[in-house]
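**Student:** In the part that follows, the structures are each spelled out as C-alpha cells.
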Structure P
Amino acid sequence: MNVLVVEDDVELTQFIQKGLQSEGVSVSVAFDGVIGRSMVNENRFDVVVLDVNLPGLNGFDLCRFIKQNWPAVPVIMLTALGSLDNKVLGFEAGADDYLSKPFAFKELLFRLKALARRHPSRAPRPKRLELLDLQIETDSHKVWRAGERIELTAREYALLEYLMLNQGKVINRVDLLENVWDVHFNTNTNVVDVYVNYLRRKIDRTGTRLLHTVFGVGYMIGAEP
C-alpha cells in the first residue's frame, strides 16, 4: 500500500509515518496543501490522508482537487475539527472517511486498509502467475505443478494466489488473515498455519519446495527461502 500523508504537524506526521512503515506501508509526506497537490499530480497513491487546516491549500480544497482529477483515489480526513458540521464539509468535499484527533494508530491503520480494499489498485491482476513449474490461471482458478493439475479448495486457492501475487516476500499471519480470510481483529486462531500445511501437501508433494516458513515472522512462496 502506498499512502500520502498531508499534515503540517511534524511530530504527528513522524508518528504516523513510523507506524505505517513498521507495517510495511510505503509512506510519502507533505507538510502543506500545495506540496500535497503537486505530489498527487506526480505520483499514484492507494490512499491519501489529509489534515484540514493546512498551509497553502486547505484539506477540503485539496480533497476536491483529488476527487475531480482522480476520483478512484480514496481520501481519509484526519483532523482535530471533529464536529458534525466539519465532518459534513469533509464528506461533501468527497472524503471517503473521517477520523478525529486524537486517534488510536491501530484504528487509522485498519481504516486505511479498509479503504485500500474497497478501492483496489487499478493495475489489472495478471491472468497467469508462474513460479518455476507452478502455474496458476487467475480467471479459472486452475493450478498446475509440473504439468499435473492440482485440485484446491476455494480457501486454499485464495491463499496460494495471495502468496503468488507477493512471491519472494515474507507475509505475516495478520496480513494473511486480513486479505485471505477477511478477519480484521487480533485473534489467536491457527487457521493460517492449518491451511498453509494443507497447501504445502498439495503443491510441494513433488519437485522443489516452494512454500516456506520463516519462523517467528510468517510465510513466503519462492524458489528459495
Structure Q
Amino acid sequence: MQLLKSKSYWLSLSLMLSLAVMGLFYDILNSPERGFVVLNSSLDRIIPYVPAMSIPYLGWYPFVFGVLAYLCAKDRLTYYRVLLSMNICVWICYLIYFNFQTMVPRPELTGTGLGVSVLGWLYSQDRPFNCFPSIHSLHSYLVMRAVLSVPSIRKPIKLLVAAGAATIIVSTLMIKQHVIYDALGAVILGECVLTIITGLALHRRRRKESKWTEGIN
C-alpha cells in the first residue's frame, strides 16, 4: 500500500503514456494506399473462426497495462526495460507497416450473440491492415516474458500472466484479425529487442561495478 502512494511509483507508471502516444500513429498507417500483400498460410485455414474470442482480444488493453503496473511495483528495472522494448518494437512495426503493408481477409459476420456483436464493432473500428507483426501479440509476449524473468514473482502469478498472454495471442488468429506469421513475427521481434536491451543494461552495470572496484583498489 505504501508503494502505491509513492510519488516515484506514479511517475514511473506515467511513462506508460508513451505507448498511448505511439498509438496515435497507428491509424495513419492503417491504409491500403501503399499496396498490400496477404500472408495467409495453410495453417491459418485450419484455425477455427470463433467470434467469441473477440472478448479476450479486447481484454488485451487491461491485461497489458495491468501487468505493466504490477511489474512497476515488483521490479522497477524490469519494468523500464520492457517498456523501452515495447516502444522500440512499435517503431519497428510502424516502419514495416509503411514499407511492407499486409492485409488479412476477414470472414463474413453471420449469426447473433455477444461475440459476433463485439467482433462486428472491432472490425468497424480497425481496418484489416497493419498486420505483420501483430502489436497485440508483441505486447502480450513482452509483458509475459518480463514477468517470467523476475525471480520474486510467485509461480501462480507467472502462470496466470502466461495463460493470459497465450489466450490473447491465440484470439488474434481465431477472430481472423491476424495470421500465424503476424504472431510469430511479433514474438521474434519482441525477443530480439528485449534481449538486446537487457544485455546492454547488464553490460552497463558490469562496467559501473568494475570501475567502482578499481576505485577501491
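What follows draws every value from the coordinates through simple rules; no lab data is involved. Treat the numbers as computed from the prediction; the structure is a model and nothing was measured. Cβ atoms are built from the backbone, for glycine too; each structure is taken alone.
**Student:** A value of 18.2 was computed for mean count of other Cβ atoms within 10 Å over residues 32-39; which of P, Q is the source structure?
**Tutor:** P
**Student:** Something else about it: To which of P, Q does the computed value 47, 37, 16 (Cα extents along the principal axes in Å, for residues 64-167 alone) belong?
**Tutor:** The value was obtained from structure Q.
**Student:** Have a look at P, Q and say which one yields 15.6 for mean count of other Cβ atoms within 10 Å over residues 16-23, as calculated.
**Tutor:** Going label by label, the one that fits is P.
**Student:** Can you rank P, Q by distance in nm of label points 7 Å out along Cα→Cβ at positions 152 and 176 and just name the one with the largest value?
**Tutor:** Q
**Student:** Then there is this: Determine which structure produced the value -12000 for helix-only ellipticity at 222 nm (-39500 (n - 2.57) for each DSSP H run of 4 or more, over all residues; to 500), calculated from the coordinates; the candidates are P, Q.
**Tutor:** P
**Student:** With distance in nm of label points 7 Å out along Cα→Cβ at positions 48 and 128 computed per structure, which member of P, Q shows the largest figure?
**Tutor:** Biggest value here belongs to P.
**Student:** Upon calculation of Cα extents along the principal axes in Å, for residues 104-159 alone from the atomic coordinates, which of the structures P, Q produces 46, 27, 15?
**Tutor:** Q
**Student:** Now for a separate question. If we compute relative contact order in percent (Cα under 8 Å, 6 or more apart) for structures P, Q, which one ends up with the highest value?
**Tutor:** Largest one: structure Q.
**Student:** If you don't mind, there's one more thing I want to ask. Out of P, Q, which structure matches 1, 6, 13, 16, 15, 12, 10, 9, 8, 5, 3, 1, 0 when P(r) over Cα pairs in 5 Å bins from 0, in percent is calculated?
**Tutor:** The correct label is P.
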